[in-house]
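Novice: Please find the structures below.
A short reminder: the numbers here are calculations on the coordinates, not readings from a lab. Here the structure is a predicted model, which means the values were calculated and not measured. Cβ atoms are built from the backbone, for glycine too; each structure is taken alone.
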Structure P
Amino acid sequence: MTAALRIGLAGLGTVGAGVVRLLATNHDVIASRAGRPLKVTAVSARDRARERGVDLSAFAWEDDATRLPQRGDVDVVVELVGGADGPALTLARATLAAGKPFVSANKAMLAHHGLELAELSDARKAPMKFEAAVAGGIPVIKGLREGTAANRLTRVYGILNGTCNYILTRMAGEGLDFTPVLAEAQAHGFAEADPTFDIDGIDAAHKLAILASLAFGTRPDFPSVRVEGIRAVSLADIVEARALGHEIRLVGRAELLEGRLLQQVTPALVPAAHPLAAITGALNAVVAEGDFVGRLLFVGAGAGAGPTASAVVADLIAIARGEAGPAFSLRAQALAPARTAAPEARVARFYLRLQVVDRPGVLADLTAICRDSGVSIESLSQPAARDGTTRVVMVTHDCAETAARHAVMAMAALDSVAAPPLLMPLLPLEG
């Protein structure tokens, strides 16, 4: 067996400790599959004294993580620090500039700086791998980059944030509203103390930008992702959706529409028969659709020490085997600038919920706005009024998203509308 692959590990939080534990526990299996042992030789983290539940005594310690790629006993650097910029980006640049392979779980950094790092990876012939950056332990990066390489992909979409999925499925299963379920998720460690990145859809948008680049051979384009989170989704919306034969999920979706890329993260109504409707709890799922392969579904744990560490070590095994290839689906120079699709390019059915003052003429005003916006109503329901207001729920026929949003803006301006409206697309069963 050849010499060990020597690893410099930056970041010793939950995932970093999980990597150390996995390498120690499965060292024989890993070595046999990699063709050589994998060995951590040096580590770096902010707090040297913190108890992490793993033995670090055999590893050299670097207070400055950017010194890891300079060490002669480090062949590959793993970055588990996090953050789009700052120390993580500095370490990525330093590692690739030194011509050493780089492994990361950092979706924010890759969404914002993926093209720059891919260019550096190509120039220095230093592999960059990031299986753990999207959907935890699910091998979706490798699946898109290699498994679907012979296909023209038409769309990639899925449930990309376990926190949001946990909240929505708990709301549905227990009949609870958003706020208490968020507090429960925080208490159980499924949501951060500041859950903004998760519940406002930003985390899912980072992942979607990476998936879109892999699927369509475009440059990562996070600024073009249209993002809406789940704060406005109520238990009543979930009940209404179920009455319509749907479940509500936060869905990240990227697709080519007439050669232009639409990237969107939004809560959506998913048909009960669709595979995504069965994804519950903190699981993630990604659907890719290609011209020859058809529909592929990747499902699994999207976060956590074990699944994420598994993805990190899978990348290390690939590097130990000598597997290189481009960071994304193409070499950096071949990645095309993404031409952004206009909102009117997307046509869908929409769910529209309003809270309105209970008085004569309100429904006439709402339907007139739909008429003037070019939105045709498929169904309308109005539960009994309470405290002088009532809910109005509309489902539209297929219409341009621009038309639906124009109608919503006009409705929100009415003095009879008592709360911000909620608009969600209905995901089709096929496609």
Structure Q
Amino acid sequence: MKSEQNKTSANYVRTLRSLRLVIMVVLVPFSLVAQSIEVYQQEAAENNPEVRAAFQQYLSSLEEEPQVGVLPDPEIAFAYFISPIETRLGPQQARISLTQMFPWFGSLSDKRSISEARAKATYEVFQEARNRLFFQTERSLLELYELERSLEIANENLDILNSLVEISLRRYETVQASQVDVLRAQIEQEDLKTQIALLEDNRKVLIRKVHELLNTEEERMVVLPDTIIAEISMESKPELMNKLVRQNPALNRLRYQEDSAKQMKALAAKDGNPTFGVGLDYIFTGERPGVANLADNGKDAIMARASFRIPLFRDKYNAKVQQAKLNIQSVQSQITDKENKLETSLTSSLRDFYDAQRRYELYDQKQIQRVEQALNIMTQKYATDSSNFEEILRMQRKLLDYQLSRIQALVDMQVSAAYIDYLTGSHNINLNK
């Protein structure tokens, strides 16, 4: 019986050690990532309907400048005299008029500037949608990666618990352990099975989320990167804040709106100035009968015209200027508010990043090693004393929790870094290139 007890304990020790070896291989510090994630991000940018709609809206805004930056269409009018007007040279029968109006000097340039600023603001809307999609895609893939690795760890731990159940049953059959040990192992076993079932359900939801972002068929397999980076170089907050202020699309969109509002103010002031036009009239004149020797008899007349629009009612023009001023102040307040909110988001993301980094280092370099060491000691003692079986189960559960927490901390660190990239516009496309 003593020999059988030692043999059973030795099998348990070997099983436990083999599990830890597998987990160490799976969770060795990571170094590859993101090439695969970048491929998914580019595919999402090409296929996602929200981003495509934003880009098409930008292309549409480019078509505005040719419409507003040109002179108004010339006007041609034709008049026929039902009762011809008699003149010395003969009756005037019909008239053709051509008129071209001209806005105040600089008005067309202001309209083109306004259209250009609006188009740039629309482009930043597209860029914001694209960057947000990049972040959502990376976050979903990282969460799916975390779930897959958690499933691996949970299934490996389930194998250990299955072995513990078998060991406790054999020891109970040989009266080396109580029935309570068997029940405790079975309780842990069923709890873990329930946890695994939830993880598998969550995997289906995350895969559907990835397909939604990519706008692809659900039958397509999502291939995850083998590893993710455990060491991330993070810039200082002042450097990140400087990038955020310069590159964040939401801020840039407001700045272009401010430029547009300033040009609107200048245009409103010019609208209060006169506009003028030039024209040409061609009058068809019939011959006067009975005076064949009359010089220029029946000669058509050509007349040049100039016209002016005089803005006498100043209230509406003053109101347009005041409206433009208020729009400028409104956008400037929005810029200040947006900068404050973005700085708060950046501070929060940096906190989350460093917290995840600390948690990862704690689990990876300290807690897991200590629990494994404690399990080794208790395992050796279990060969001769079954009284610590409950503590072995408790430590096994703690080891599982720490292993899952290490994966979660690693993914949290990556997600925080991805969100900081989103805030600072790291994926921006430079229109000037």
Structure R
Amino acid sequence: MYPNLYSFFVDVFGAAPAWTRYLNSFGFFVALAFIAAAVVLTKGLQLKEKKGFLHPKEEKRMFGQPATVSELLLNGLLGFLMGYKILGAFLQAGDSTVDPQSYIFSAEGNWGAGILLALLFAGLKWYEKNKDKAAKPEERIVRVWPHERVGDMTVLAALFGFGGAKIFHNLENWDEFVADPIGSLISFSGLTFYGGLICAGIAIIVFAKRKGISIRHLADCFGPALMIAYAVGRIGCQVAGDGDWGILNSAYKADSTGAVTLAVPGDLQTALQKNQTYYLQQEFKGSTLAEIPHKSFKAPSFLPVWMVAYTYPHNVNSMGARLAGCEGEEHCSYLPVPVFPTPFYETVICLILFGVLLLARKRIKVAGALCSLYLVLNGAERFFVEKIRVNTKYHDLPFQPTQAELISLGLIVAGIVLYFFCKKRAAATA
């Protein structure tokens, strides 16, 4: 596991710049996921525009104006924050006693770097506007195509997606949130994909309506984009070991180095007893050892064992038992009993489904139908993965479903209903 890029570079190259300690590997892949989604979304919108399904909107804009006070203040504030926290973090990255996560979410920072970048950002904004300043600013009407708004939609998706993911995770794990609300809110871990999908989706729909973009055609473009983003994001979960893993695979056992070997009868009970503090107070709160879910599955000869039984050594949340020979306070843990690496499964499955959606995009003619297919495929994928995934169950409901199972079933139903609605509407307007 590589909780940050520093650990990756050290493992591969033997050394790394100190500032890479502040580059969380999960965040790195989330950034890549947004980039991948933006590229796929842009291509999809351009295809819709070429076919005449999406059109530009005329907007009035002022040209030749100098930078306003509010623009200078906003850019200065952004520069200050980046300098105070981010540049400040890099400047003190050589201090191994500083916890990167604690530093980023603390009030600590570098005032000099903050003021320097504030002046730089404000100055660049002034220069940019001043070089195009006209003696007499004029108002012009410009045409803005939907694909030119991808940047705005990406920012909205990031803000509302992260917020929704945090909210839904804390609702799902209410006891943990009540016990430590501040820690739950600022933690790098603890993100529920469907919470982000729902909140970001609402924000994008409102934005699209205001900009005159067809919701059904936009939704078709978002289907493949969301699928590839989810696949790439799950790589981050797997690489960082952020807790989104599966249930125990009792066919295997682990030693103190995190290595996995075949188990014999009694190994599971021995490991659970030895590490019951971890399992009963962190991983499976409110359960007994007998209630901890597990399945026994041996890897076929053509697959490496880690694909069905992995211990997530050096995981980012420091969950599990202490690794033998690991120095330092952070990231020195492994899972005492191997688990199914469900983030890896979801990455593989969603890459395949992304290909299915791209093929379907060339064949499906009904507006909104591709989005319907995405909802069904995404819901089905997540529903079945939940069967071997660690998640909080609603014990008061029949069949004790998880939050993700309920939402995934809702997405499947919504996708089916949306398909017939779109098909009926297309027939009525034909």
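Novice: Check the numbers for distance in nm of label points 7 Å out along Cα→Cβ at positions 48 and 200 across P, Q, R and tell me which is largest. Mind dumping the intermediate values first?
Specialist: Working: P: 3.7; Q: 3.1; R: 1.6.
Max of distance in nm of label points 7 Å out along Cα→Cβ at positions 48 and 200: P.
Novice: Computing helix-only ellipticity at 222 nm (-39500 (n - 2.57) for each DSSP H run of 4 or more, over all residues; to 500) gives -17500 for which of P, Q, R? Kindly include the intermediate steps, with their values, before the conclusion.
Specialist: Details: P: -10000; Q: -24000; R: -17500.
That value comes from structure R.
Novice: Could you tell me which structure in P, Q, R was used to calculate volume of the Cα convex hull per residue in Å³ as 214? Don't skip to the answer; put the middle values down first.
Specialist: Details: P: 145; Q: 214; R: 181.
Clearly, the read-out refers to Q.
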